[in-house]
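In what follows, structures are represented as structure tokens.
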Structure 1
Amino acid sequence: MLIIGLIVNAQKNEELVKRFNHLSQISDPNQKRFEILELSKRIKAYWNANNDIKLLTEQSNQFQYLQSEDGMMKILSFGDKTYSGVYQLEWLVNFKGKTFSFSEEFNFDLTKELSFNYSLNQSEFNTYRFKITNGKQTIVHAIDLETKCLFEQLQTLKADNDKDSLNQVLQVRLSKLWYSEELFKNSFQGLKRMKTLHSDDGKLKICTYNIQKEGFKHQFYGGVILREGNEIVVIPLNDSSDKIRSPERSSLTSKKWYGALYLDLIETASGNRTYYTLIGYKGHNEFTKVRVLDVLTIQNGRLRFGMPIFKTDRLTKNRVIFEYSAKASMMLRYDEKYKTIVFDNLAPSDPMFRGVYNYYGPDFSYNEFKFTKGVWELKRDVDLRNPKP
């Protein structure tokens with residue numbers, strides 16, 4: 001049986017190497033890209049079947065293999081040119097018997113030779129840092145591969161209990177990264193499942209991510225990391241969205257947080273107070289999507305989410321919530337040039353559906369918030385093609 005197994009593995013190795021060697025013969029870039037992704041899937045399945053990946057690397061020097069000092073983290077990478085000046089890089093990580101695959105598509109200088117450099121380092125508190133560069137160009141920079149793999153594993157789970165259990169492990173890993181003074185300025189770009197924002201004044205950063213639960217429910221997690229002198233303070237965020245009855249009028253704390261995945265942070269000041277305005281995504285269900293404008297202030301190390309600084313017509317709100325059809329797309333972004341938050345005006349497809357948000361969508365007009373005298377003041381029907389200074 002052992003001999004038969006070795007023969008089968010050798011045949012699989014030869015098949016995978018042949019598929020890789022065939023890539024150079026494919027002229028159509030779309031087909032080549034498809035074949036690269038298909039090869040990555042096959043290698044992942046091969047590795048997950050507990051086959052020795054080193055046998056594959058011994059048959060072709062086109063596969064790059066690395067292993068951490070403790071032998072726990074193993075990486076295989078390969079790729080090829082697809083479109084003119086575009087390279088498709090695939091890298092797979094095997095950790096504790098599970099294999100995770102990642103893709104990087106990047107532009108390169110046609111006048112220069114591709115020269116990849118790989119590094120895998122294990123830090124003193126057991127994080128695995130992985131980096132791939134092409135000359136001065138950084139292709140991959142994962143500050144901790146284990147954390148990255150945990151985020152990917154979350155996407156494969158179906159039961160809420162399994163997601164909650166794995167998330168507890170993930171939060172322990174994230175805590176190590178958040179408490180590191182060395183990593184305070186790090187944007188964690190390699191952790192694409194988590195959004196990290198820094199304030200311009202260098203005093204804080206916010207990390208948020210979400211987990212989709214059963215029934216289209218989204219649960220949000222994160223932390224606010226403060227620098228107080230030489231000390232790093234981490235304040236976890238507890239999503240209590242379901243318990244907040246009037247979110248647009250509520251002033252909240254880190255323990256009672258209107259959870260969101262924050263996509264942008266805008267720093268403004270009025271008097272001696274600094275406002276960190278946050279543009280966030282609240283997820284979606286079968287019928288609607290939700291986005292939010294919130295504001296964070298800090299006083300004596302305490303966080304406060306929501307303040308009456310969003311002036312909309314005759315009302316002043318602590319935060320602004322946009323709900324609209326799951327089939328629609330909404331623009332909500334900060335215009336750095338004009339220092340305004342611009343967004344689509346949302347309206348029902350028919351007046352009879354007013355207040356029924358699964359029929360709401362952009363009506364091709366635009367509004368904006370302009371920060372004036374300590375408040376974000378709403379201005380309707382702005383012309384984004386010819387904005388006034």
Structure 2
Amino acid sequence: MSSEELQAPLDSESGTILEGFKVSDNVFVARIKTSTLLKVSIDPRRTEDKRQCSTDSRLTDHLELRTEVQRLFEGSKKKNVPGYARYLVGLHNNDPGITPPIIFFVAQELQVYEKGKSAQLLLPYDVDPVAIDGETQLAARFEAMNLDSGTKNDFVDVKVIHGRPVGWAKQCFHDLNMMSVRPNASVGIGMDVRDPINKIARLVEEHVPFFSNRVNKRKRQLTSKDRDVVTAITMRNMCIAFAFGVCSLSKKTLVIPDEEMDAISGSAMMWFGEFSDVFGEAIENRDMMIVGFPSIMVAVGAVGGSICKETDPKKRLDLCKFMVKELQSVNWQKGQHWEGVAGKQTPKQFVVGGPKEVCSSVYKALVDPTDASYSKIRSKRRRIA
């Protein structure tokens with residue numbers, strides 16, 4: 001019997017009834033509690049556990065369909081689950097955020113009972129829907145339950161696709177994953193209001209005049225004609241280096257205790273303010289000077305991080321001014337003296353390397369007198385530009 005022909009209420013003894021809306025003969029949408037979600041679905045990671053599959057044919061059958069319409073939990077997908085679970089716990093505790101709907105696929109046609117504008121869908125107990133989109137979220141919801149059992153009461157948006165062949169589901173997986181366009185890093189990261197480093201970066205932009213309204217949140221890199229002085233990703237990396245050092249640029253999770261935020265953000269505003277007061281013109285002159293390039297600005301951030309150790313505000317400001325003054329001996333002009341430190345000289349121009357490539361070597365050249373490049377990048381007399 002097709003869903004259109006069903007007129008009698010559904011039998012709850014043969015399956016779980018989902019309340020929602022019929023979008024079409026093969027699409028049903030619902031808002032259900034996490035406890036219901038976890039009852040009607042299988043943690044997809046279990047299907048990849050050979051020991052569990054050896055004793056549970058239901059998992060084996062589920063894996064067979066999953067491999068047709070989904071990716072396995074490997075690489076970044078696998079690593080993303082714990083972070084997503086923590087995110088869900090945060091949402092449960094009223095952190096800002098939202099989750100997309102989980103899209104399930106069931107090959108057989110399911111019974112739908114329409115009652116006015118709403119409808120009910122019967123998901124039989126012997127049917128295990130496969131998530132063709134949102135599978136990482138599904139796995140994370142199982143894990144979030146272990147972190148905070150209260151998440152079982154949170155609601156989840158789901159979409160159930162049923163009565164379609166497996167080939168149709170495969171095409172949907174392709175379309176959902178390949179036709180979307182990810183924003184560039186500056187746009188995506190700049191939108192994260194929860195991240196502590198972003199909070200510090202916003203404070204620097206708002207309270208340091210040189211950077212105010214000059215942080216580009218759209219581009220991945222700037223040209224010499226841009227009025228903006230850094231991109232959002234560069235400002236973020238500057239603040240990471242300031243708070244954690246140059247070795248932390250590749251870390252995805254950076255935690256700053258609440259009780260340390262004021263001290264670190266205040267010190268960051270002080271450091272970047274003092275530095276930009278002295279070297280602002282050189283930063284803007286990307287044609288002639290090297291200091292405004294991302295890898296150099298990030299290294300400069302790491303240089304200033306040491307002022308956080310000084311707890312006395314006056315001594316911290318004195319130390320900040322002294323360190324900026326010391327950097328006036330650096331020859332910030334592009335040239336061969338930066339060869340092997342910040343990049344390489346080509347026949348046409350000096351090419352500056354990226355932060356992850358040269359930031360450590362630039363940092364050492366700026367602060368370590370025993371480093372061979374320390375004197376190489378300095379003039380015999382102090383100079384600002």
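Ranked by FRET efficiency 1/(1 + (r/R0)^6) of positions 288 and 360 (r between Cβ atoms, R0 = 30 Å, to 0.05), which of 1, 2 sits at the highest value?
Greatest value across 1, 2: structure 1.
Computing volume of the Cα convex hull per residue in Å³, for residues 72-143 alone for each of 1, 2, which one ends up highest?
2
Thinking only about volume of the Cα convex hull per residue in Å³, for residues 120-231 alone, which of 1, 2 has the largest value?
Biggest value here belongs to 2.
I have 14 for relative contact order in percent (Cα under 8 Å, 6 or more apart), calculated from one of the structures 1, 2. Which structure is it?
Comparing all candidates, it corresponds to 2.
On distance in nm of label points 7 Å out along Cα→Cβ at positions 160 and 248, which of the structures labelled 1, 2 is highest?
2
Out of 1, 2, choose the structure whose coordinates give helix-only ellipticity at 222 nm (-39500 (n - 2.57) for each DSSP H run of 4 or more, over all residues; to 500) equal to -6500 when calculated.
It must be structure 1, since only it matches.
Any read-out appearing in this document is the output of simple, stated calculations on the displayed coordinates, not a laboratory observation. In this text, all values refer to a predicted model and were calculated from it rather than measured experimentally. Cβ atoms are built from the backbone, for glycine too; each structure is taken alone.
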